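Chemist: Read through the structures below before going on.
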Structure I
Amino acid sequence: MRKVLTGNVAVAYGAMLSDVQVVAAYPITPQTTIIEELATMEAEGLVDMDYIRVESEHSAMAACIGASMGGARAFTATSGQGLFLMHEMLHYATGARTPVVLANVNRAAAAPWSIWSDQTDSVSQRETGWIQLYCEGNQEVLDTTIMAFKIAESLRLPAMIVLDAFFLSHTSEPIDIPDKDAVRDFLPPFDPGDLWLDPNNPRTFGGITMNDAYMEFRWQIQRDMEKAKAVINEVHEEFAKVFGRKYHQVEAYQAEDADVVMAVSGTVASTSRDAIDLLREKGQQVGMVKLKTLRPFPREEIIEALKGKKKVAIIDRNFSPGATGIWAQEIRSALYELPEGDRPLIYGYIAGLGGRDISVKVIESIYQKTLKDDRPDDVDMWIGVNYV
């Protein structure tokens, strides 16, 4: 079936097709239409789920953790300040090994107040132990929502689907909606095994852990995060076999013979493809790598994609005050161990904060600056700022 859907409605379809059992909901722009659509689906009998209206995003995540520990497939959605309010419970979801799935519609951080898009909300949750999957278009949003449940439940780790506010959340595209029976074959019912709450086998969860055992719990999370790289690839492969659409943690575009490679994520990838096509028509050797996973960071794949290149221009729609853009931090770290002849020069750019447009013209200007300059002007270069 083919429909024209916004990114938010695509998320709701993905959760519905995944037979989600518990949705804990608190509205915040620009994600509100995700939970509104799921409420409509429940009212129309399209999905058999418990819909919990909570008083805050902190409570929404707490409810999802409890539902997951009770053996239910749990989902919620949020944006910006809502994700920040969940921060404590994001750590708890990981430590409790609950495979909750969360859709985060990227929203810039206040203050000043903003409902527009940048990635600062999601990237600031890097250390919570959540798998993070960034989406370029609405078809990828729907497909990634389904895959996120399979990935999370395979690893007993929570997963976050990330999509740009308004550029995807409120923009409509034609979407292929998978057959529900095919999705059920791909994603069987959540099996909590014997690890969760059972009235017939009572246990204590979340009790205090002494200093002779705490590190082992953290090590297990790290071990399974490393396993997640292979699991994500396996789920991508299986999804492609069943539904015909293939996704990658690191996807190269026109990069094989490129002297300058643009490294991007989210919707900037779509605009970059157009910019690269136009530059290629002018004889420029430029390519792109699109990054889908921030956690676990696909270090080996990044090294393979970028080693031996002359220059890499990283466009970050986020930044860490006092440091640099987050994708630039991660890529620099991954490439550091390469020998000097294989290690490209890294040019970090901050652009598009607070929903400012990153147009084809902007991307072309970033390419031209990277090509022209022998070295970057600074560790990060801010694009389009009206300096005061």
Structure II
Amino acid sequence: MSKVSQTMAKRIILLSLLLVLIVGIVPAVTAQDEPIKVGILHSLSGTMSISETTVRDSTLMAIEEINAAGGVLGRQIEPIVEDGASDWPTFAEKARKLLLEDGVSVIFGGWTSASRKAMLPVVEENNGLLFYPVQYEGLEQSPNIVYTGATTNQQIVPAVEYLLAEGKTKFFLLGSDYVFPRTSNTIIAAQLAAAGAEVVGEEYLPLGGTEFSSILLQIQQAAPDVIFNTLNGDSNVAFFKQFTDLGYTAETLPVLSVSIAEEEVTGIGVENIVGQLVSWNYYQTVDTPQNTEFVTAFKALYGEDRVTSDPMEAGYFGVYLWAAAAEAAGSDEVDAVIAAIEAGGITTEAPEGTVTLDGPTHHTVKPVRIGQIREDGLIDTIFETEPVVPDPYLCGYEWASVLTRPEGVCPA
């Protein structure tokens, strides 16, 4: 073999060895730099889209902010958005797809308790993780769900306490016909009975229903001094329009709602709901530096006419809580993140104030705010508590012992 041929052969061997080294190194570098996939699952169509679209928007904003700051564990977050279509089996189907086909590390999503309960067995069976951003009826706790919205003692129970303190004793309970309103009203009935107040009427309409003439007739006959409203979705639009058409106002018959926030006020029409009451943990008018930045950023991204609200704020800070837990765990793996949550100390400075994850319950510690709807459609806080520790099974309330609760969830 000539010297030229020997030289060429050596170069080929060296190049081959170099290629082997590169091929061996690149996959490890690439794997570490791959984005973390997360799922966003909300109703972007159907009766619940009036409420859920804005939660998707705030969740995406949080992801964008975190990515701009360097991501999580040095990796960017890649959102995969799915539409639950206001259909509970679809939520289960899409959750399964996100976990098994897309391989997401966490799902941010759901609004109704029906959608959450549809997703619960999916995330438990497949060891997924769901961050659920909306107030709910309590009496639930899952190792695979983090509840960033209020549980019962952080919204419904204090709302009833507020109304009782205001001298209201005759309650008409109105809700959509599914798990959240029915369970909530069972709790409210027990609370009222213990307080010596009464339920003078209780009616439900299918989710998305719009015909309230017979229910309004029953309200007239029952003569309550307050309506406790657990309607969800665009049924609220029809109810308050027909309620106002009959001449009712906040002065003549107050309504306290637990699923109407700033976004829904816009859809209902402020002229139909001005002066009425709501119970949440956050409003756009909350006076904190973090909220000023949050509202400004949201409007800059989505438009000056957009409003912020409690569920979308809980969706927003939920991403930050998950990111903090992943950083504490040093991993986005579900078991590691859950272990970090349960170890305690996961907190974030949210628009509503400092929010801390309660490790044992997977709920958040947060204040309760009773609000009143203003003429411009925003909501003023008229009553506020200190941060309330979550009690999803209402173990701290003697009157709640009549409720059906799993054995062993409350200390003896």
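Chemist: To which of I, II does the computed value 0.97 (Rg/Rh (Cα atoms, Kirkwood Rh)) belong? List each step's numbers first, then the result.
Modeler: Working: I: 0.97; II: 1.10.
The structure behind it is I.
Chemist: Identify which of structures I, II gives the largest calculated value of mean count of other Cβ atoms within 10 Å over residues 150-157.
Modeler: Details: I: 21.6; II: 27.1.
The maximum falls on structure II.
Chemist: To continue, here is another question. Can you rank I, II by distance in nm of label points 7 Å out along Cα→Cβ at positions 214 and 230 and just name the one with the largest value? Could you put the intermediate results ahead of the total?
Modeler: Numbers: I: 3.1; II: 2.1.
For this comparison of distance in nm of label points 7 Å out along Cα→Cβ at positions 214 and 230, the top structure is I.
Chemist: A value of 3.6 was computed for distance in nm of label points 7 Å out along Cα→Cβ at positions 38 and 238; which of I, II is the source structure?
Modeler: Details: I: 2.2; II: 3.6.
It was calculated from structure II.
Chemist: Also: Once distance in nm of label points 7 Å out along Cα→Cβ at positions 102 and 198 is calculated for every structure in I, II, which label goes with the largest value?
Modeler: Details: I: 2.9; II: 5.2.
The structure with the largest value is II.
Chemist: With mean count of other Cβ atoms within 10 Å over residues 110-117 derived from the coordinates and found to be 25.8, which of I, II does the value describe? Show your work: numbers first, answer last.
Modeler: Working: I: 14.2; II: 25.8.
Value 25.8 for mean count of other Cβ atoms within 10 Å over residues 110-117 corresponds to II out of I, II.
Chemist: Using mean count of other Cβ atoms within 10 Å over residues 254-261, single out the structure from I, II with the greatest value. List each step's numbers first, then the result.
Modeler: Values: I: 17.8; II: 25.8.
Sorting by mean count of other Cβ atoms within 10 Å over residues 254-261 in descending order puts II first.
Since every read-out is calculated from the coordinates, none of them should be taken as a lab result. A quick note: this is a predicted structure, and the numbers were derived from the prediction, not measured. Cβ atoms are built from the backbone, for glycine too; each structure is taken alone.
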